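Every read-out reported here was derived from the displayed coordinates using simple, explicitly stated rules and does not represent laboratory data. Small disclaimer: the values here were computed from a predicted structure and weren't measured. Cβ atoms are built from the backbone, for glycine too; each structure is taken alone.
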Structure P
Amino acid sequence: MSGTPTESDAGSARPDLPAEAPPAPDQGRGQADMFLLAHTGLPREAPGSEATTALLLQLVGALPARPRIVDIGCGTGPATVVLAQLTGGHVTAVDLYKPFLEAAADRATAAGVADQVTILEASMDALPFAPGSADLLWAEGSAYFMGFDAALAAWRPLLAPGGALVLTDAEWLTPDPSPGAQAFWTPGYPAMRTTAANVAAAQQAGWTVQATYVLPDSDWDEYYGPLSARLATLRAEGLPPEQLDQVGEEITIRAAHGNDYAYTAYVLRPRA
């Protein structure tokens, strides 16, 4: 998750630009557009991996034979496909950005699970589902845009009895993070908390915290490796280096202050 959110629902960094060639450097480009351009075509929009998605699904435990799953802020569908493959259920992949949804549909087709995936353009804070219509809600790197507490409150009614919610969120690993880390994260995510604070908030809101899992460094590499390569390509194409440096700041901050924060996954079930 970047410290600079944009309007699409999936994950931290948002490639919300059409698939077209970048303008010549002297045409100029706003920082938001540069941010989106730099994230265009990445395989995922937040830290994570297929292995972590599979592990979190194991931690969920029992589900119906063909669960009804909603992948909230699906991005280009990295979790969508894995969930369809491993559960045999039906996954509704939800995002606001059409090119992401098109990429998710292509991904599902390539993986042979297109018949298990429905693509839906919708906002995570106004999901068009009936109460009790989902067995599993999944949100890797996207709950940040609503905030942890607001997401739990808004999505809970959608779960069927016995249903579960899995989400990943950025969190402090220490109650006293470094000034450098705070300067980057606080403007974009002032409500960012420690795992203990989020666990307490979830329990107070009526959830059972079935499991938590701190994503490994390799999951950050899955995200930042392609992003770094993309930035290098744009530099070679002559795009403004100062704007690219701003986009890449999150990578620099992670290298310098990665011991202060992490992405943590939650497996939650509402208490009756």
Structure Q
Amino acid sequence: MLLRRLTATVALLGLMIGAAPATRAAEPELIKPGTLVVGTTGASPPATMYGPDANLIGYDIDLAKKLAADLGLRVEFVTLEWSAMLAGVQAGRFDIVASSVGRTPDRVASASFNISAPYVVNGVAGARRANDNSIKTWEDACGKRVGVVKGANEIRTARAALPAGCLDNIREYPGWSELLLDLQNGRIDILVGNYLTPSYMITSGRRPLAMLDRMITVSTSGIVIRKEAPELTARINALIEKYKADGSLKALTEKYVGQQLDWSLVRE
């Protein structure tokens, strides 16, 4: 009798152990239960920046808060420099990255993380000193001193679109504030980056700088999501499509930029 009871107990334990993976698979794919942990720089206006009260603001910050609310989650922000951002999401420091991340072909096809559907139109752009008449077009930038944010991808696109060796004299900066200051003070001649951030910072800060008239390419930004979270990716994509249809994305962009770039320009 005792032997039969022991045998039945072992069998029951075996069934419970066998069923455990299914239970775990149904749990949220989050680093912290009930919380969406978001990586952002806080240094890429108007997407992510600090307001007068030292709290994070920006259209990426508002979007992350709205996503968390509609997912029924709390939100927690982790700030660090852009150069460490994608490595951070791969290492499991946060669930998503909301920090003006361009949806480049390499990132869309990445085996290291997922990237969401596009939520804002951006592009590869340049800026110069407003009184520097030697640079009016991209071709005029050849041989000039170029500044970029360390780890940003736009310089690769710009170099590929221009003659070989055109943009070889490159200096890297930890963030936009340092980059714009050196451009303003003449330590570099042109910056290369996305369109929205320098355009916003030049206008809002009344800096003596000017954007080049033409963007090299029009692109979009997306939310980077841990590769281990396919369900979270699907739910974020569904919400972004909903926000695009109901006008939420348009309102969010207009709040910080004034007018969103035309979606019809995008060729993805």
Structure R
Amino acid sequence: MKDYSEVISVVRTIIERVPYPLGLSCGEGGLFLNERARNMLGGAFSLLLRKVGQEEKSLCIKLDTHRVLEIQIFPIGVELCSLLVFAEITDEKSIIKDELTGLFSRQYLNFIGNRVLEGMGSTEKVAILFMDLDGFKEINDTLGHDVGDEVLREVASRLLGSIRQRDLCFRWGGDEFVIISTGLVEKVHASLLARRLIKAVSTPIRIRGHDLRVGISIGIAVYPDDGSEISELLKKADTTMYLAKGQGGSMYRIFGVE
């Protein structure tokens, strides 16, 4: 195994000297922040230490009522090391909504996901539904991105119309969406929601004289049965979604259920 200690030492020196808030995470090697990043983070260092390393591409940490700290994570190709780039967002609303669909954003999911789980009662379950559209790429390729964007907005509207007021719907990116459904009693209850979503999305979408059809593949993971952290549950739901897509799409699969 190569010894990257000298390379890491050089990177740390560069980070310490540049006039921007940066950090370096190296797995078991710890977390290093330059002075600007330390001053920006303040007393939230222990929270960052827990969150970083969960294979997310970005994190959001709430500093106080009006300030949110966004951390972009970039692997640098040296062992498990990643460069951390810090940016303070003074208006939390700018990270909450996805601009195209109006749904909650991926950044907000990263920020609020574990808080939702922590707020559940001891007997409550939370379903994480990871969704990917079937047939969307063909629409984008043949009719263009403007039509594709209209499809995404319509799908977002149908997803919102299929969930309860207490549930949360996010755009993960591209044609992928995530729903957090809270207050479930049994794991299989998530299947009722999945069937409702598949039916809602599969109805033809009329756009610019075209009757367009898309499907949706859904993977489901459930807290606390399948994990206690939002990152773990998202990963399992994502993997399970690809099982559904591999079986032809427009269907759902529940993690751990054959």
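If you line up P, Q, R by mean count of other Cβ atoms within 10 Å over residues 68-75, the top spot, with the largest value, goes to P. Once volume of the Cα convex hull per residue in Å³ is computed for every structure in P, Q, R, the highest value turns out to be that of R. One of P, Q, R was used to compute Kirkwood radius over Cα pairs in Å, for residues 60-163 alone, and the answer was 16.8. Which one was it? Here the read-out was taken from R.
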